[in-house]
Structure I
Amino acid sequence: MYSDGSAIASMLAECQQALDRVEPADLAAVAAGGALVIDMRPVQLRLRDGDLPGALVVDRNVLEWRLDPTSPHRLAVADDPDRRIVLVCNEGYSSSLAAITLQQLGLPRATDLAGGFTAWSAYVAEVQADEIATARRVATH
């Protein structure tokens, strides 16, 4: 949790407490259950760190217009205000603020990924390392 005593840190904490945040280990199951996963990281970070498989890329500066179910500029996939939307930023800060904004626009199930892409990437690396270690143990027995 980000905390430096600033007003934005306080606001962020309030937003994150109000959300039913998705943990990195649960993202695949949530997406398989029908959630719309939105990667809102800047292009520079996506190019540097890679894509989030299965996520729809929507730039942060147009996010509300593309997901607001009443907006004439919304994406076709944003037609169900009751659909769960999981926003993913780099570290889980700006996505929390954006998820609250989407809730205010009439998307009550909007939330974000706790820890963002960084936490998801670390989780995937840990799982892959465990799988490799298990495969090596099995292969040596």
Structure II
Amino acid sequence: MNNATIFPTLSYDDATAAIDFLVKAFGFERHAVYSGDEGVIHHAELRLGNGLVMLGSAGPDASATRGGGGGIYVVLGDVDSHAERARAAGAEITRDVHETDYGSREYGARDPEGNMWHFGTYQPLDFDHAAEQEKRATA
């Protein structure tokens, strides 16, 4: 299977403003936006690289996620430039760019409604977890 099979979903009190922020600060591209009366976003899909996040306006059946735990991790090539872009667009940087002990370069940011976004070079599907576990067992 070549296509992604898991897509994060978020609900926002102001989905239109969230889309604008995610595009400006994090470099997402509008893939699809279906809006209704009075600015309600029924469904939106934003792309970054080969990934996609879906979102919409909060309502009776989907309360705003507002950073209610967890976060979204996005794999990037140039973390430093991305962090500068996010900072310049007003993103709250919660963790500055740093190197991890597993070889990733990453940073964290919060969107205007409190959702956590993590950006880094770590690609979970390419990492040799068996070798890492063996290395840690013999350390």
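A short reminder: the numbers here are calculations on the coordinates, not readings from a lab. Computed from a prediction, not measured in an experiment: that's the story for all the values here. Cβ atoms are built from the backbone, for glycine too; each structure is taken alone.
Among I, II, considering only FRET efficiency 1/(1 + (r/R0)^6) of positions 9 and 73 (r between Cβ atoms, R0 = 35 Å, to 0.05), which has the greatest calculated value? If you can, show how the numbers build up before the last one.
Values: I: 0.65; II: 1.00.
Answer by largest value of FRET efficiency 1/(1 + (r/R0)^6) of positions 9 and 73 (r between Cβ atoms, R0 = 35 Å, to 0.05): II.
Looking just at distance in nm of label points 7 Å out along Cα→Cβ at positions 41 and 65, which of the labels I, II belongs to the structure with the highest value? Show your work: numbers first, answer last.
Values: I: 2.5; II: 1.1.
Comparing I, II by distance in nm of label points 7 Å out along Cα→Cβ at positions 41 and 65, the maximum is at I.
For the read-out relative contact order in percent (Cα under 8 Å, 6 or more apart), a value of 26 was computed from one structure; give its label from I, II. Show your work: numbers first, answer last.
Working: I: 26; II: 22.
Comparing all candidates, it corresponds to I.
So if we calculate FRET efficiency 1/(1 + (r/R0)^6) of positions 57 and 97 (r between Cβ atoms, R0 = 30 Å, to 0.05) for every structure here (I, II), which label has the highest result? Before the final figure, lay out each step's value.
Working: I: 0.95; II: 0.40.
With respect to FRET efficiency 1/(1 + (r/R0)^6) of positions 57 and 97 (r between Cβ atoms, R0 = 30 Å, to 0.05), the highest-scoring structure among I, II is I.
Computing distance in nm of label points 7 Å out along Cα→Cβ at positions 49 and 121 for each of I, II, which one ends up highest? Don't skip to the answer; put the middle values down first.
Values: I: 0.5; II: 1.2.
Once distance in nm of label points 7 Å out along Cα→Cβ at positions 49 and 121 is tallied for I, II, the winner is II.
Quick check on the output: -7000 is helix-only ellipticity at 222 nm (-39500 (n - 2.57) for each DSSP H run of 4 or more, over all residues; to 500), derived from one of I, II. Which one produced it? All intermediate terms of the calculation are to be shown ahead of the outcome.
Numbers: I: -14000; II: -7000.
Source structure for this number: II.
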